[in-house]
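Pasting the structures in now, so scroll down.
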Structure P
């Protein structure tokens, strides 16, 4: 998909934070669906092919940069310099997880959507869960992919994370240059790649060059995001139809995290993806889109009739 197939960058505001978002061209007639990206990186990390596939299944697709990512507002430096240290801290240094949930609601306002289907991956999956807790009237359905339970933090998170892998990612050092951003993005792609599907080094490098996203090496921004503490209600209070997707071979988040989410959200459906890592490879795009479509078509899965 070419960049021009996305509409122009637009802006939403939550207090002093500006949030960049855009929409997939030609999909305005579909059901509203908002994508929430993971730790530190921009909205452009969503595979264009997956976005196109979701559109083919009847969704109007929008995506946004979380605070401290992409074109959205970046906050001042925090004390914790590495994501692992920020994860284990007792309190966030910059903002709360509630603030990040409110960002999503602000983007929905900017889109003019009263409610939407939410799809979040990795940290974005946890944020999407929190939006469903904090703003249930704004969420038609919730799809959480490769995420930890949205109401755990600090030491309680460790049971769900391959900590040595996170530490290894955190310790990677790259130059503060465009080439450093490309190297970091490529390293993250390699790490997250699904073992059952071939890793195309040439395509991965071309993608990293297209993105030129500094978020993959910005451990300060990652630390602020991952250190944001949730003080809200438990995810067991979520009432919207929920789908939990997780790769069986995820090198970062243990599949037990998905089981925990699904067991605690009433009526949630758990789907594990064989051979999939901490990414969403092309061979499973239609599987993911079909599952999200099935959730939306469930008796209580859509706020409005199709």
Structure Q
């Protein structure tokens, strides 16, 4: 058990890069963490961490050992779950990262909180590509295809990007008929906060003219929610996901343009660290989001297998 304790202390220290932070997380003093790691290093006969007055970093041996230790602790947690009363209400802290599309995720998230009040949510809203394991997330929702073999994934639903504008804007400035017409329009563009790059508009590349279109940047914004309001107010054409504009389209506040020249389909996925066993709090979150995030779209019942 002392060896297992030393492994737990080492993992916390390695992930937080701080003995004091690791101590707070474990409910012990920073010196206790440091001494435990030192005893582990002495027993193994290798240095796992480089120490300085400001921080600690992993040695090459420590990096290799960390991955194995994580798997050990994961198996211990799984064993404890098997022996515990798994039928009890899911509870505990769940750290998740969600994309900056509140109109899509918030209804499902608040419904989840009502259903499972004993689960404490620690939510990070971000479009950046987080490192699920290194940053300690239990689960993240992102678009695209997963590439990390350490993660399991489950598709949640599909969406399409559309070009939209208000009827008032189109009556004043005309309706673009081909992609080249966009050069003469007010284009409201989304910029990814993490990279500073503009989101590409999904114009078909079958015609050379579409590839050469330079879109004016009448407005640049790092959140799609603001672009929706600006488009509804008749100030330009925006490229937005269908789930965000569906209500405005139904109410006649927006209309789509260049539909024949648009080619796009994206997928939202739930990702979580690979493990043979899932904590009840994570299992119910995965199932709930798969059921509720795109409710009514008929996406089906995808499997829990990771894309390798």
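Throughout, read-outs are computed from the coordinates displayed, never taken from laboratory work. Just so it is clear, the structure is predicted and the values come from calculations on it, not from any experiment. Cβ atoms are built from the backbone, for glycine too; each structure is taken alone.
Miscellaneous remarks
- Origin of the value 1.9, where distance in nm of label points 7 Å out along Cα→Cβ at positions 126 and 190 was derived from one of P, Q: Q
- Which of P, Q yields 0.85 [FRET efficiency 1/(1 + (r/R0)^6) of positions 54 and 150 (r between Cβ atoms, R0 = 30 Å, to 0.05), calculated]: P
- FRET efficiency 1/(1 + (r/R0)^6) of positions 94 and 278 (r between Cβ atoms, R0 = 30 Å, to 0.05) from the coordinates reads 1.00; which among P, Q: Q
- Among P, Q, which structure scores highest (criterion: volume of the Cα convex hull per residue in Å³): Q
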